[in-house]
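Below you'll find the structures, each written out as structure tokens.
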Structure I
Amino acid sequence: MRFVKALLLMLVCLSSLSALTLSLKVFPQDALLLEDGRPLTPTGRKDTVAYYWLPAGDHLLELWAPGYLSKFLHLSLSKSVFIEEKLERKDSRLRLVGEFPTGCQPKGISFSPDGRFFYVTLLDGEGVEIFSADPPAYVGRASPPPYFAGQRGFVEGYILHGILWVSQMTTNRVHAFSLDGSYLFTSDRVGVWPKVIAGTHRGDLLFVSNWESNDIAFLDPLSGRVVGRVPVSATPRGLAVTPDDRFLYVCNYDTGVLEKIDIPHQRVVKVIDWEFGAKRHAVMDRQGRFLYLSDMYLGTITKFDLGSEAPVNERYIGPKLNTIALSPDDRYLFVSSRGHNNPETYLKKGPDHGKVFVLDTRTLEVVDWVWGRNQPTGLAVSPDGRYLVFSDFLDHNIEVYDISRLRAE
């Protein structure tokens, strides 16, 4: 009898030694992990991560959740692994086309005017990565000369006159590239820590928000030379130009105020303050009737009436809102939400995945959404309204969705 007990104990010990830990972070959180159609029971859980013991070898696992498309994991386990995944909602009108790796910390995304390419700025990379849109595929990289490229810090891109303008906050410069990625020239002394770039509709001026010098630089788009500078109250970021090119609206990140600049006279003519927050991004509809604003601190989207110069609607959407973009017909507003920050620093992965929301611009109601991965940040809609592209900042990844089903409504 003692021999049998010892043998059983030895077998248990051997099986535990051969078992490997699968650490799984998946959204939605109620997703089940199945093998051969049977749910596996976690051996433990910490925050949003579940732990499973699996024997070494090959496994075909299924992630299943009600209302979602299943995803299958083909694993050949020889050591313990950590896997992060997300599932796609069955009833979403946004269809995932694919995910593609990028360089470190993909920040901003811009489409070419013809929609054939999109450009991804790398905050911790050496320039901008270029992708074809249909089909989505990596094409190449655009980088300034090595002295600049090595300092990284590429924030946002903007296209004007067939030139891709890219801000680099670590060098206080803006670089110009042709749309095939060829380097053209660099604009010096733009300001300290340049962020967002915008331009007039007639194409005679560029604007750059400078985060630390607290001003807006006016650039000649033909030469890249700074031709004006307007001080603002603090930490300017998002920019939006009225259709008549008379006014530039500036988001203030530190306080949440909105500043209105008279473009011909290069001066602030109004500071609009209705609540404390951290206004990050601004987009304007084609008629110049409404301005849409994301607030990272409050997690809100504001619809701002440019006629009365007052907010007419505001809605909480989710934590840490980032980039926003309008559909070409102004019917929908796309919003990236990073999810909750890691308690130590936002540069580490947080407890949850972020989301990308689709809002009806008439009501600001959420009419659709998809899971992102770790910190959805940059976001852009193709000129024909077919594709949505967004970046997962901490996963060095972009996601491409077909959104053409929204146009059928």
Structure II
Amino acid sequence: MSRVAVTGLGIICCLGQGVHKVWPRVMAGDTDFRQISLPGFDQFQNRLGGQVADDLLRQATFSARLSRHERLGWLAATEAMADAAWPEAHYKDSEVGVAAGIGAAGMLEAEEWLAGREQGRHFVPPWKLHSYPASSLADFLAATFSLAGPRFSIATACSSSATSLGFAADAIRCGRAKAFMVAGAEGLSRLTYGGFHSLHSIAPARCQPFDKNRRGIFLGEGAGVLILEEWQAAKARRATIYGEVLAWGLSSDAYHMTAPHPDGSGAVQAMNQALHRAALRPEQLGYINLHGTGTQHNDVAESKAVQQVFGDHSRNLLLSSTKSMTGHCLGAAGAIESVFSLLALHEQEVPPTAGLESPDEECPLNYLPGQGRRVTDMRYVMNNVLAFGGNNVALLFGRGEGERR
């Protein structure tokens, strides 16, 4: 079975565009949540969230027909391909696949189309519905970058792009492809915001994961893209290797549509699978990028799960929720937080949890409140993604051997 290297990273979120801009802000615990200004959001009394700056999405190179999530995906993918110093001559087009994780896809544009029809407009452009299918992001990226290998789209709520990354790595391991572009992109929409609003899950003022005064999440938008390559091929072309996709776990709570199992059993199963498949002992892990939404149920259940899996070592583990800075980017969350996990591994520095001031007694672990931390000899990190419907993924990354260009 082939090993899988990560050789390129790209990101865009409310903190900015590009790893070089976003990562320092994450390490500093910065936040940039504002009133969402997109069409139709004025109907919500509380509309705080992590909206990407409009000027980043108004580039002249964009077709007017591209949806918000396609623009976000394109920006992150372009950065990731450049970061990987993508060798077009090194692979045949048919050897490189595209895996996309999505949430609501082109829902914002579909909402605009429907609003136009309801307002009785004589003509509403039908292209506003072109990005509505779940496959639209993968189809667009494959055509844009001429990647003609295996292509698939996964929609498992918040774990979509994490699941896509796991299956893409498996495809490389078994020889179905030599490389993959893994993308997660999500644009804000009234449907998703209204859904979380109806659950009373939107924080009224601050997002404070693991804090005893936490009152919910902020939604965000953005994209994360990772370039995966067969290990020996990446080494042969002297690519930067941020880390290795060692293993992953996949489970289902089979419990509730929106709430995690109270004892975190699904998360326990996913984390144990990943550790077992990588043949690692729990005490070898250095950091977990937690799902950490800031809701009452999630934070307690996830903390219990970590304690069950890691036992006494759970108090030595470094943990944090980067959603406290990006907002919950739904279908893009797994990819964005995998980018952060790999940067933590490669740079040997662990991001903090913003807004954590008064620890909850039911969340008794080290969530790194406020400020990131430098580390030494951290070899393994994990990214937990625990989605609605009990769709759980744990991605396990190991330290790569390449040096930054």
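Rule-based calculations on the coordinates, nothing more; no lab input. What you are looking at is a predicted structure, and each value in this text was computed from that prediction instead of being measured. Cβ atoms are built from the backbone, for glycine too; each structure is taken alone.
Observations
- For -1500 (helix-only ellipticity at 222 nm (-39500 (n - 2.57) for each DSSP H run of 4 or more, over all residues; to 500), calculated) the corresponding structure among I, II: I
- Entry that produces 24 once relative contact order in percent (Cα under 8 Å, 6 or more apart) is calculated, selected from I, II: II
- Calculated for structures I, II, mean count of other Cβ atoms within 10 Å over residues 184-191 is largest in II.
- Comparison across structures I, II (criterion: distance in nm of label points 7 Å out along Cα→Cβ at positions 160 and 360) gives the highest value for I.
- Per distance in nm of label points 7 Å out along Cα→Cβ at positions 296 and 376, the highest-valued of structures I, II: II
- Each of I, II could give mean projected area of the Cα convex hull in nm², but the derived value 18.2 comes from II.
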